[in-house]
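Below you'll find the structures, each written out as structure tokens.
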Structure P
Amino acid sequence: MGIERISTEAIKRIIKESITTQYTCVIKAYSNSCPLCHELKEDYEFISSLPQFSNVHFFVFNIEDYPGLSDLVDLNGVPSIILVNTGFEKSIHILRDPKMPHPRTWYFRTDIVNFIDNNRRKA
């Protein structure tokens, strides 16, 4: 499906409003000034291309566009990975900080893959 950069209005709609269609959305929150965020880009692109996630929507969102994002979801900083299952049984999950962070990207690929596998809505 690829990765789309989303707007402030789109992220508010995904997180805050009731979208009745059932989707699984994974959002990487980043900042232009965050070196870890930039390094994580390649891993995030790789994960979004995995066949097992062909029905998952992947997005990126620059928190500098909407500093109030942390008012909608409990972020500890960037990079952050948010998973939202939309629909009538909506759920929001945030990948917590790893006990042993990757020194270059913060999260290991396996951390993100397991997080998505464990929290996405199964078809």
Structure Q
Amino acid sequence: MRLLLDTHIFLWACITPEKLPAIVAPAIADPDNELLVSAVTAWEIAIKRAAGRLHFPLEQWELETAQIGVWTLPITHAHGIAAGALPRHHTDPFDRMLVAQAHLEGLTLVTSDRKLRSYNIPLFPPA
């Protein structure tokens, strides 16, 4: 599977893997799965870090992503257009970008955000 990690799943995988849902941890550890994290996740983390709500070593992004075996997915203009055209099931712009990227890139979004189930994209864990 090609898995796009939601921001909280990415943070748990990096910082507190024991918080990962029991079904998610083996999927992230499975070498047959391709793991991706969106550039929007770095942006979301940077905003929360600047507000003092999160501590994450963004200066070590490449090291952190390499340690858990994820690739960074850039944001393209097509992603931006698709995110802007999504129905308003979810108002968080970061999550809307993840939905658009998952849809356009044929990825399964790994999340525990139930609001994202309103979109027609593959989610893991499944409903």
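Any read-out appearing in this document is the output of simple, stated calculations on the displayed coordinates, not a laboratory observation. Worth saying up front: this structure is predicted, and the values here are computed from it rather than measured. Cβ atoms are built from the backbone, for glycine too; each structure is taken alone.
Listing for the model above:
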{"read-out": "Which of P, Q leads on relative contact order in percent (Cα under 8 Å, 6 or more apart), largest value", "value": "P"}
{"read-out": "helix-only ellipticity at 222 nm (-39500 (n - 2.57) for each DSSP H run of 4 or more, over all residues; to 500) derived as -13000 - corresponding label from P, Q", "value": "Q"}
{"read-out": "At a computed 2.4 (distance in nm of label points 7 Å out along Cα→Cβ at positions 8 and 72), which of P, Q", "value": "Q"}
{"read-out": "Rg and Dmax of the Cα atoms in Å, for residues 32-79 alone derived as 12.5, 34 - corresponding label from P, Q", "value": "P"}
{"read-out": "With distance in nm of label points 7 Å out along Cα→Cβ at positions 88 and 104 derived as 4.7, matching label from P, Q", "value": "P"}
